[in-house]
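Pasting the structures in now, so scroll down.
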Structure 1
């Protein structure tokens with residue numbers, strides 16, 4: 001067994017796709033210590049800077065004091081605490097949906113939703129650039145699985161129009177590797193015409209998009225009738241851990257009864273729910289975090305344009321720089337690291353072949369000086385490699 005596995009690993013190294021873990025030795029922040037060295041980090045999804053917020057930490061500590069560390073059981077076997085229940089109610093109110101249901105991770109939420117809502121006679125249609133958890137959920141289901149061209153509602157319409165039976169249309173809200181936002185207004189119209197059920201994973205939108213941080217549903221002003229199944233995660237803008245699904249009473253009851261990734265797993269620690277409740281309050285009250293983040297996004301894009309660094313079309317905190325070549329993107333990432341900056345170095349199979357990129361992510365905790373320093377180093381490195389990413 002080991003010989004065969006080692007041979008596969010060797011092939012991955014030859015292809016330039018081998019991944020290695022770094023060891024983080026500080027809390028998430030723009031200033032971190034990794035493997036014994038200090039860096040300015042542009043690779044975290046802690047968009048609002050809540051992962052190390054004192055009030056969130058204090059709530060977590062109090063949750064541990066009251067409920068202990070582990071929940072000890074699944075939600076359906078006495079693992080569902082008053083903190084879990086309160087968070088679900090508050091998330092439902094925040095999203096203006098009747099009910100919410102907590103999951104242990106976004107991956108489990110997405111798999112759970114698709115497996116619970118589909119059978120072999122159904123059809124699942126997914127955007128070609130959806131997150132791996134959505135793709136895996138579609139492939140793991142017994143439904144007929146089809147992928148439409150990225151953000152191409154006409155292609156989706158053409159694929160749906162001859163289909164009979166239940167149709168699930170699944171998309172990211174904010175695409176995690178491109179940073180663009182799905183055109184949910186048109187997707188909702190296609191679903192209404194074709195009687196499809198729209199499922200949106202808004203992992204990277206909640207807390208960041210919308211005047212109140214309500215994500216893409218708020219951004220596009222989509223009611224539950226137009227967007228019936230909405231998934232969010234707590235490990236990004238909320239700064240904690242876990243995930244949730246919001247929707248109608250019938251949807252949530254169905255997931256409680258049929259979502260295997262909810263039924264057959266231990267509930268999140270209650271202390272995580274306690275901390276998430278505080279994050280939710282901060283997210284709504286401290287609007288300056290979103291305002292500053294939006295300012296930094298604009299500042300980064302303007303600075304990149306001035307230096308002739310071509311960015312993908314993204315108004316989210318995810319700012320990708322396409323370099324296409326797998327070997328090159330690793331080299332540029334290594335050089336940035338030597339200059340004291342950490343950015344995401346993204347290669348296939350996370351992204352399509354020939355679309356390797358640097359994935360810069362911004363946080364409300366960054367300052368303009370951090371962005372200026374990153375852009376100056378990146379500009380010099382690209383010149384050294386004689387790279388144009390246009």
Structure 2
């Protein structure tokens with residue numbers, strides 16, 4: 001009798017252990033599957049806003065839903081945001097609506113050439129400046145000291161991590177961004193503050209924004225296949241010591257407003273601050289309009305360096321405008337455009353030193369009538385077809 005009871009007890013305990021193991025295993029599997037259940041994070045697609053923080057805080061959006069961005073969305077302290085192909089984020093609220101990714105957090109935009117991610121205005125009659133934009137802050141070097149606070153988003157950025165990784169952005173279209181607080185404080189379409197070269201940024205368009213399309217504030221992130229169209233200030237802008245390697249940029253002004261194709265600065269307060277801005281850009285097309293308020297294809301100043309090749313500049317009053325003593329001193333060893341084609345450009349180049357005197361800068365570039373720029377000269381490049389937007393320009 002005792003032996004039978006022992007066997008029954010062992011059998012009962014074995015069943016209990018097996019059942020518990022299966023239950024625990026099931027829970028572990030669900031917890032690991034963050035794509036279907038991101039540790040209990042739930043957001044209201046009709047009121048998308050909030051701060052998400054902490055390691056393991058992973059939010060994956062649903063591409064079958066439209067997310068109404070009604071306030072600030074911030075990802076901080078190792079949290080991650082994943083946006084699948086085809087997802088649409090529709091924003092209202094001006095400066096109060098934006099997406100910001102802080103230091104150590106990550107964003108993954110997984111669009112495709114046939115199904116991009118779109119961040120746009122939620123207004124029935126959309127206009128430039130309807131919402132803020134996308135802000136990313138990293139830990140890569142800047143020339144404002146060790147760190148600074150972003151002018152929009154109010155997040156720290158800068159550091160010593162050249163390979164810092166803020167995630168991956170592919171096939172993203174940002175529309176009607178650039179809400180402004182004041183004339184000196186405005187969102188751009190995509191603002192990259194101290195972002196490192198471990199981050200992927202490619203196949204991104206900023207369309208019809210009220211400020212710059214893209215702006216880099218230091219860092220050394222590399223980019224490829226960027227499109228900036230119809231933005232009301234500069235199409236591309238950098239400052240604070242950005243040093244990325246880039247290829248295939250296409251910019252086209254439109255809608256009767258716009259300034260420069262590129263506005264490039266080192267540090268406005270201290271032109272000799274290091275690291276110097278020093279990007280390399282190959283395969284570049286910049287197209288202006290007669291109404292351009294600051295009609296320079298490329299404005300290079302305040303100590304920026306840079307190497308450019310295979311460039312097309314079309315429809316500008318001035319093609320190249322280079323200013324300030326330190327910038328002029330970089331020519332041609334550290335500031336040079338190798339192969340540029342001018343199309344309907346009034347003055348190919350001009351320069352001005354700190355004293356305001358005109359300087360000949362023709363040694364800053366060579367002319368190449370066969371330059372193809374972003375791929376098709378002044379025409380829309382083949383790699384932009386299908387996912388980018390050009391209507392109304």
| note | Rg/Rh (Cα atoms, Kirkwood Rh), for residues 230-357 alone gets 1.07 when computed on, of labels 1, 2, structure 1
| message | To test your reading of the models, identify which of 1, 2 gives -3000 for helix-only ellipticity at 222 nm (-39500 (n - 2.57) for each DSSP H run of 4 or more, over all residues; to 500) when calculated. | response | 2
| Among the shown structures 1, 2, from which was the value -0.33, -1.00, -1.16 of log10 I(q)/I(0) by the Debye sum over Cα atoms at q = 0.07, 0.12, 0.13 Å⁻¹ calculated? | 1
| note | For relative contact order in percent (Cα under 8 Å, 6 or more apart), structure among 1, 2 ranking highest is 1
| query | Given structures 1, 2, which gives the highest value for mean count of other Cβ atoms within 10 Å over residues 222-229? | reply | 2
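Each value in this text was obtained by applying a stated rule to the coordinates, not by laboratory testing. It should be emphasised that the depicted structure is a prediction, and the values quoted were computed from it without experimental measurement. Cβ atoms are built from the backbone, for glycine too; each structure is taken alone.
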